[in-house]
Structure I
Amino acid sequence: MLTTLAGVTGIGVATLVLSVVPLSPLAGALGAIFAVGFMVPLANGPIQAVLQATVPPELQGRVFTLYGSLAGLAIPLGLVLAAPIAELAGVRAWYVVGGTVCVLAGIVGLFIPSLLRIESGDRDDRRPAAGVGTPTGEPV
């Protein structure tokens, strides 16, 4: 999870840099865009491994379908929001907001213990409730 949080924070920092770098020497903007592209696999890659390691095999199909559907839903939603906001506030302001949200998400994630422990498998919420059978059907 630390790699994912570093990737999300890196995306935010690179987006903030992109929002302030002048576009006349194109190299600065291209460098920031390259940094965003480099950070995306750092943010997304470990999530797949964490899900495979923590989700029971019989539920992985459902979980990965939901994960993919929610990620896919974010694309049109982002496009619908981006156009009017960028028209009103400007594209740079949109990048500042997006970069700031990513940086804050990465930093806040460091202070959520259950998120940081997700890979260890010692979470209390994975135990069945009293009176509920285990996933194999055995009583508790």
Structure II
Amino acid sequence: MQGDGQWLKLNAKTEVRPIWDGCGMVESWKGDVQFFWEGMSKPESMNGYSMRYFDAAKQKWTLQWMDSRTKGTSIFEGEFTEGVGKFYKYDSSENKATITKITFSDFSTNKVKWELAVSSDNQRTWQPLWIMNMSRAKK
């Protein structure tokens, strides 16, 4: 979503493959992004990588994300309940606590919806930042 509330459509490609007998996944993502919340005035190319794995002891999934823009790693933890995956990352600075949420929903054999949102009021409201409607490429 752009700062003016309008959605901007950009193309991207992702490749996801299972590892560890289905208890993990590795993703390679490439596309154009324009993050209004970072003040980007035009789309830029970005590569992203994630590893997701199930921690049987915690009964939670962990999602680690890194990309070519920030060169750092973001770690989210969550679970799948009733066909929806919700993963959270908690950040705090001197005066502000922020929760970032990634949601996977609308699953089928050939598609999934991915959403990124933030909350600065302890999850009472969420600001959507990025939505990807992913579909399997035709062979």
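Values in this text are rule-based calculations from the coordinates and carry no lab data. Just so it is clear, the structure is predicted and the values come from calculations on it, not from any experiment. Cβ atoms are built from the backbone, for glycine too; each structure is taken alone.
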### Given 15.4, 50 for Rg and Dmax of the Cα atoms in Å, calculated: source structure among I, II
II
### Message
So if we calculate mean count of other Cβ atoms within 10 Å over residues 61-68 for every structure here (I, II), which label has the highest result?
### Response
II
### Task
Work out which structure the value -25000 belongs to, where helix-only ellipticity at 222 nm (-39500 (n - 2.57) for each DSSP H run of 4 or more, over all residues; to 500) was derived from one of I, II.
I
### Query
Which structure, out of I, II, was relative contact order in percent (Cα under 8 Å, 6 or more apart) calculated from, if the result is 13?
II
